[in-house]
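Taken together, the values in this text are just the output of simple stated rules run on the coordinates, not laboratory data. In this text the structure is predicted, and so the values were computed from the model without any measurement. Cβ atoms are built from the backbone, for glycine too; each structure is taken alone.
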Structure 1
Amino acid sequence: MRRPLPLLLLLCLLTAGCAALPERGPAQPSAMDMESVFSAARTDSAHLTRFLTAMPKGADLHTHLSGAVYAESFVAWAQQDGLCFDRTARAILPPPCRPDDGVPAVADHAKAPGGQGEMLNALSIRGTGTGMVDGRDQFFATFGRFGAVSAVRTGDMLAEVARIAADERILHLEEMLSLRSADLRALAATLRWSDDLDAQLAAVRGAALDAAVAAARADLDRHEARKRTVLGCGPDGTGPAACAVGIRYILQANRSGTPAEVFVQAVFAATLTGADARVVGLNLVAPEDGPSALRDFDAQMRVLGFVTDRFPHLNLALHAGELTPVLAPPGDLRDHITKSVAVAGATRIGHGAAIAYETDAAATMDRMARERIPVEVLLTSNEQILHLDRDSHPFRLYRAHGVPLVLATDDQGVSRSTLALEYVKAVRWFGLDYAAVKRLSRDSLRYSFLPGDDLWADAETTRIVPACAADGPGAPSPAPACAGFLAGSEKARVQWRLEAALAAFEAAELARHR
């Protein structure tokens, strides 16, 4: 595993990065605090984008690795690997290429008039504004189209998302990815499926599962070694700022699979998270409105509830309520978020867009507020796939019930977005002030799956734990009691880094307006 950088070195790297800010902002009030600086930045989207790009943003907790990579990178890697582009299927394919049949080499097609743009449009949401292609259909189609590249470029993909995160002042990523999928399907095929989940668990455990776990750990070693090589990271994590971006992994189980396949993937995730600290959780992926996903939803929730009960260390972040009445009938809108929390045991909810349609919406939101179960808010994704806007998105409804919220990107490469632009959209749509934006940044680390105690004894009042109460949050030389607390909590260490970065950012912003 990659060793973390020493705390002081990380603080220096982050502070230097936050101090390098662009030109002066739009206004210079005489008595300037951060709220007035932010109010000035909100005068137009350009100023707001500059401000929020420069602002440290904690973590991106809901991001699919393959969808986080921009189409330009997939096209470049496909050229290097000698792959082909099928102009009819709009997909990258392995050789042999057949230019006479409309399957030219990617390298050749990129040079043809309009060829580069054609491929970028096929591999992302680009070009859907013409009305010729539905955003939702295009979004989900892209993953198969670049699969021939993404399947063999995991290390390069990790390097790209780390670079983007460093440029955006993001400290921590929790990337969703799939590992050993073929092995797990083969294991699931050996099961004689029944509702006796204890018997199924006994059948899954054994040499095949152990081999898949060992192979997955070796895969991660290889992917991370490639990432370090691409970025130019030293053996101790030194190097460009991207080397200091923390990355953890959330395994994907495909909700379109058979019950046996979902069960095996969940047990595999629970076993791997217990064996390797780099892997921190499990999520279900694939369209929630797919026929098998709707048919098997209750069974999948019972399976996940069983697994989280037997493996209490497993963190479960579930896509739930990524639905609207256009996509599913009322009966399928009434309880997906509720059951993801109450039956499956989810500790984070992704999307949560259909909460207003749920039968027990108020009780579910009150429970989420009480148990501090956050919603991963994905505004651009919800706009493109679900056609939600500032009036129809439930962001304000969740806030009114006190449900924790974090902003995330979902698939920034496919959506042609960034985490900064998610913050811009949240401010524009919901009128957030600087205190609310800063809280979103802090909460993204608070609700991460990083191990260890929280830095905040009371996040509502920004009161830190007693061990660090005498220190200013983010101070470069904390007192022995605080240093000891930080040494025992990886989460608190990253939160401390964020406080240092925020302090440097705010000082620089205030200085620009004096």
Structure 2
Amino acid sequence: MINKFKSKSNLNRFLFLIFIIASLSIISFILYKYPHMGVADQGDFDRIMNASGISLLDSDKNNPNFVRFYDYIVTDYQISDFSETILGITTGSSVSILILIVSIFCKLFNNSIFRTEYLAIAYSIIYILSITMILKYLNIKNSLKLTFIGILSLFVLFDGNYIIWFNSFYGEPMMLSSLLLLIASILYYINYRYVKNKTNKIMSKIVYILLASLLFLTSKMQVITTIPFLLILLIKIILDNKKFLSKKKFVSLIVILVLVILHPLSINSFNGSINNDTQYNSVFYGILNGSKTPKQDLIDLGLNPDMAVEAGKHSYLDHDKYVKYIPKSEITNEEFYSKMGNSKLAEFYLTHPIRLIQGMKYTASKAFCTSASLGKTSINYSAKSTIEFNRFTTWSDFRENYLPKNLLFIISTFLLIFIYTIYLCLRNKNNGEIKNKIFLIWTIMFVAAIQFPMPFVGNGRADTAKQLFLFNFIFDILLILIAYYIFSKILTLYKLCCSRKFKFFRKKLFY
């Protein structure tokens, strides 16, 4: 029996090793096979660069023919202000932390050039480590099941249209990597607390979860909407272990929790200009876009109906494209920004539910798309912008072209999982491991659910597909869980059919 257990354990270790090698191979193929691939800047990089002391090379700044946006990737930058790089971790997103770590290594080797490919390596380490930990702490004993979910994870989560974003300054890769790190840290805690039944080092396990939560919540501004759901999960974890913590440790965890919640909110307050952009888009490019009653909509919002002349416009047009209310102008500040707020948006959609449903239908039509119509290679490779990308993109191509892009499919998938997990929870009332894993699934589902309406409600029709990135990623995770469940049931049924008892029963029944 002991030998059998050891051989199974060795087989699982071998499977994890194969998984890591396969992961590295896939990422190397996607990012580092010539020509090196990435995603061109569409104007988003400055937020990260300015907060992290990173700037364009002098040679690029002084080049009149330099093309920075949309068509080509730019991989080489300079560490212009290292003190700003250090301060970036307090005022910028969690991407700044990785930039600081990479910059320190660059400085150690007397190198002031920062390459986004170095950042891609950091993302890859977190991504692979997190998924490996998740697979390990799912506590799957059956090697065949472990192999199945491992292959499925490689096929889906390492899709090229996820990995290619690693070679950029976009917040998406940090958002995905930190989410996986958070899931891994929670599964690690569940394994320690409910499988091994240990509590002596429970404090450190909870701190890991809190730190991972901080990285996730500060990865992108859009993630702030997930705070209520994560807060419930984190409070539950702390309270579940209150009796195992001294008063000093318990208070320390509460203080850390408060900081974890307040820090992303403080970062959000530093980005007022971005809030102005999204506010403008949410009304003029969202509510008023295609509306039959734009003036009445503005009245319902408590705004000047004269602004209906800008209906259907977003905040990034040239100034001559606007009739009167130019974004961030004095008159727009007075008539719009000073009077508009998220509460008014929420009130409008609550009192106009049909408009919300129409917006959700539009959002659903943009779901399941993780590709980008931006340049993927540098100008040194080709003067013609390379938009097409097909390195290990079988899953994203299938998802984009064949999954139903409608509310019914999306809602049905969520309901199916939610109903079954409720049944599973009731069936395993005394099983702490299963109950906590189900609570984790619910939290992830609510994170995805709140992300779904946010692009349209909070930013109109501007960049909807890109803002559904986290939703698409979590939906993929849910599909993996569904596929794993079906495979497990098929395997159980197959074992039952092959069992001696079943053969004996069948023989008595039919012969």
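A few notes on this one:
- Computed -15000 for helix-only ellipticity at 222 nm (-39500 (n - 2.57) for each DSSP H run of 4 or more, over all residues; to 500) - originating structure among 1, 2: 1
- Highest-scoring label, criterion being mean count of other Cβ atoms within 10 Å over residues 213-220, among 1, 2: 2
- Cα extents along the principal axes in Å derived as 85, 60, 57 - corresponding label from 1, 2: 2
- Calculating mean count of other Cβ atoms within 10 Å over residues 141-148 for structures 1, 2 picks out 1 as the one with the greatest value.
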